[in-house]
Structure I
Amino acid sequence: MPVPSKKLKEHVEGTVDHHACQRWPRLEEVTIRWRGSYGYLIGHLADDDDEGVPLARIEYLGDPDAWGFAIYQAGSDGYRDSVLLNGQPTGTPNEALDCVCTLYLMETDDHVQ
């Protein structure tokens, strides 16, 4: 199982947080907790406590543009492999964020095109 480099992790963290700021106004910040080849996306809402809300898990597959994706399910307190909005099983971390935010955070005025 490939593990992303420190440089790639930092790039993904910055890119995902910037993307969230631009497209998902309800998210104050997105942080990523790394374990091996997995990155766990945590959303921080303006009215949230310091822990944040688990959103998704991304999996580095060896290609910086093709990551696996799993949605966090609060009912089971776990992650379930999923497909992105375009129907593909892999994509960028930003596509994973858009997918989970569309499902969990979207309101009529939340998403900026």
Structure II
Amino acid sequence: MDERQALSAFAALAQETRLRIVRILVTAGPDGLTAGTLATEVGASSSNLSFHTKELEHAGLIQSRREGRSTIYSAAFPALTSLIEFLMRDCCGGRPEICTPAVAALAACCSPAEATTHG
């Protein structure tokens, strides 16, 4: 991700409803949510949701697909990963203790559940 793309992404996220949409879609995972479900979760009308999702799609942070008569929105995980990487790329400056808390926080939220063993 270059600086221009990052600025576009941050501009899209710098609005309460759009930030909420992205966070809900991240939680929903790759399968995403229907437009109706997303509108309910966000507390927005369908026209208001459409306005915000267009901005997020233009910034590359979410994507949509048609399934029958429904529009399904999902987070664009590669773009979100690139945005995080853009922010953190030069953070350490040779001092890993600066970035370690951020890396640990991401690792903790993304760790798979521990498998139980049967003995």
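From I, II, which structure was FRET efficiency 1/(1 + (r/R0)^6) of positions 36 and 100 (r between Cβ atoms, R0 = 35 Å, to 0.05) = 0.95 calculated on?
Matching structure: I.
When helix-only ellipticity at 222 nm (-39500 (n - 2.57) for each DSSP H run of 4 or more, over all residues; to 500) is computed for each of I, II, the one that comes out at -19000 is II. Kindly point out which one of I, II the value 107 was derived from, the read-out being volume of the Cα convex hull per residue in Å³. Derived from the structure labelled I.
Tell me which structure, out of I, II, gives 25 once relative contact order in percent (Cα under 8 Å, 6 or more apart) is calculated. Derived from the structure labelled II.
Once distance in nm of label points 7 Å out along Cα→Cβ at positions 28 and 60 is calculated for all of I, II, which comes out largest?
When distance in nm of label points 7 Å out along Cα→Cβ at positions 28 and 60 is computed for each of I, II, structure I gives the biggest number.
All of the numbers you see were taken from the coordinates with simple rules; none came from a lab. Here the structure is a predicted model, which means the values were calculated and not measured. Cβ atoms are built from the backbone, for glycine too; each structure is taken alone.
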